[in-house]
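Please go over the structures that come below.
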Structure P
Amino acid sequence: MTVSVTVRVLFFGVLRDIAGMKETALEVEPGTSVGAVFDRCAARFPRLLELKSSIVLAANQEFSDGARLVCDGDEIAFLPPVSGGSGSPWTHAIERPEGHFYALTRQPIDAAALVRGMLRGEDGAVVDFEGVVRNNTKGRQTLYLDYECYEAMAIKVMAELGDSIASRYPVGRIAMVHRLGRMEIGETSVAIVVTSPHRKPAFEAALEGIDRLKQRVPIWKKEFFADGEVWVEGEWDSSVLPR
């Protein structure tokens with residue numbers, strides 16, 4: 001008698017709209033691959049197949065290729081291209097012993113407080129990059145934005161990314177904070193803070209930080225206009241795209 005395997009499938013961003021749901025449970029045969037799980041869902045929602053080349057797969061909050069075999073209880077996520085409680089402002093946060101800090105929040109980002117918390121006496125430079133909500137896209141009036149995120153995976157990827165950058169530049173500390181939910185015009189959606197004894201590596205690390213965050217961290221942006229709404233299409237880092 002063949003025992004089936006049950007996996008939890010998660011949909012994000014525009015894929016959630018296509019499927020009409022955030023998640024579903026799927027029973028598959030033992031030995032089924034992550035790619036085959038996607039194919040099962042694409043048979044039900046053909047639009048997924050059209051977007052297959054730009055969708056990244058994840059298993060248990062880790063990037064995955066399609067060949068990985070699933071196990072009972074696995075969490076499988078389909079990720080479209082990134083746009084990029086308890087008294088705490090952070091829904092998820094990781095703080096390293098070296099002082100690097102990564103967080104997701106649904107509250108306004110206080111970048112000045114981040115800077116104060118990161119600076120040390122040996123620092124001679126601090127770069128504070130803030131991405132803010134603008135009032136238009138290519139002349140089309142923007143009302144507000146809404147950010148969605150695969151939170152458990154996003155905080156892990158953000159921390160891995162920041163740690164990697166910190167190991168390759170002579171900097172002091174790095175902080176990366178992204179806000180989720182609805183944001184109004186002029187509000188900060190993401191902040192990257194880098195401290196360093198000298199200015200050049202701080203600028204370089206901050207620039208790489210925001211560029212790579214927008215291509216690797218599973219966060220999606222929906223833009224609301226006076227005459228409609230749209231998920232903003234971005235681009236994955238080539239290293240995580242399906243082979």
Structure Q
Amino acid sequence: MSTREVWQRRLGPLYGGAVALVSSTPWRWPTDVADDARSPGWIVALGVPIGLAAWLVAALARGAGLPDGVAVIFGLAMLTVASAAIVERGLGEQVLAWQEDPSPRLPVAPLLALVFTTLIRAVAIQGIAYNKWWMVFVAMAVTGRWAAVFLQALGDPVPPHDEARRSLVATQAPAWLTAAISAGAAVIVVVALGKAGVVAMALSAIAAFLLGLEAQRREGGLSAPVVATAAAIGEMLVLLVAITS
């Protein structure tokens with residue numbers, strides 16, 4: 001019996017979570033799971049522990065005596081690390097792909113996009129009260145991943161070669177599964193943000209739909225960077241909604 005089959009037998013229904021963990025986080029697994037189907041449900045569900053890990057780092061930094069404004073930025077850094085920088089890397093690649101005249105020496109546009117989004121996140125997170133940090137971090141991670149899965153449910157499957165590395169690419173979900181995942185994500189985000197969570201989810205869905213249309217027009221379909229860009233927009237919208245609610 002192969003190593004993969006051993007793990008499938010040991011983990012049972014949790015094996016899909018292991019595949020999603022390896023494919024969308026820095027986690028290493030004792031066996032190669034690159035060819036296994038990536039469950040969209042697990043991709044979204046992993047947003048909860050990732051968000052909690054970000055909050056834990058921020059809380060520890062605050063407990064160590066760092067100012068709240070600095071501690072919460074440590075949390076943002078952990079959010080990036082826990083997702084293997086998939087969102088940030090994909091956003092940069094997508095901006096570069098859409099750049100009309102990319103520089104052969106220095107990819108200025110992707111750098112500016114990453115700096116700009118990082119600054120917005122860093123400044124916006126300062127307006128979140130400490131007792132809401134964990135809720136906002138979880139809502140950001142879950143909504144970002146949900147936006148990526150929702151976009152893939154709307155469009156054509158991502159080419160197989162885009163699944164070879166860590167990404168938010170998942171198996172295309174049927175309508176009933178997409179609805180179930182959306183309902184689960186909505187419950188988590190509404191618990192975290194209250195009624196404002198509905199607004200954040202709606203805006204993320206609209207943004208993902210428009211992004212998909214643009215990707216179809218420019219590239220003829222979805223790709224791993226487009227999916228990551230949807231996640232980046234979803235995370236940003238949650239943060240902006242949270243500070244205005």
Structure R
Amino acid sequence: MYAVDERQISASAVVKPKYFNRVKLLDMVTRIVPSAFFLLVVLLKVNELYAFMMKGNASGNEPAWRFVADLVSRSSTICFLGLMSVLFLIRLEPIKKAKGILPRVTAIAGTFFVALVTFFPRANLSMTQTVIAGLLSLVGTGISVFVLAHLGRSFSLMAEARRLVTTGPYRIVRHPLYIFEAVASFGVLLQFLSFYTVLIFIGFGLLQYHRMKNEEAILENAFPEYPSYKLKTARLIPGIY
């Protein structure tokens with residue numbers, strides 16, 4: 001009997017380290033790959049920003065405010081993507097994860113779907129429309145950076161629970177990052193406005209809606225206090241929704 005137990009203990013000791021190593025390897029990959037991707041995008045954006053600054057307003061056709069607005073907008077986008085790259089590396093290990101492939105596909109599609117808008121021709125906007133579109137993108141991206149920084153190591157791209165954040169902007173609504181990402185994306189939509197880009201934006205909204213539902217289900221399962229927090233805060237718009 002003792003010999004059998006000894007073999008079982010020995011087998012268990014071999015299996016657990018292998019399983020542990022696979023989990024650690026997977027965690028490392030899911031940190032490094034997205035972080036490297038966003039870092040690559042940041043480097044490309046920095047290169048674009050440098051070229052934009054060197055070119056300046058060489059043509060003389062655009063007013064100075066337009067150049068400054070573009071400069072600030074591009075810089076805020078770089079800050080947002082750079083912060084995402086850092087947070088992927090330092091984020092906490094998840095307590096719970098959504099099961100199945102659909103939540104993962106929804107999360108990835110929701111993150112990158114709206115980028116399809118930029119493949120269409122730019123709309124011919126008036127100066128007022130250009131200012132509105134630029135301000136929406138700038139404000140949305142700028143506040144998204146603030147929300148992302150507040151979320152910190154609890155940041156997730158997929159539907160995962162790391163730590164329940166209920167302070168700062170999360171005291172007001174449950175998904176502030178989604179709100180301001182949508183504001184920034186709407187500003188981009190206006191710059192490429194067409195029937196097809198509107199359809200893309202609607203698809204983006206539906207994907208984000210399902211991401212919110214998936215995240216809330218995981219958080220409710222991981223944190224006993226989440227239902228109480230959910231009752232006290234709106235999903236997106238205080239007093240309305």
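Only the coordinates and a few stated rules stand behind these numbers; no lab work does. Quantities reported herein were computed from a predicted structural model and do not represent experimental measurements. Cβ atoms are built from the backbone, for glycine too; each structure is taken alone.
Largest in distance in nm of label points 7 Å out along Cα→Cβ at positions 98 and 154 among the labelled structures P, Q, R is structure P. Given a value of 89, 44, 32 for Cα extents along the principal axes in Å, calculated from one of P, Q, R, which structure does it belong to? Derived from the structure labelled R.
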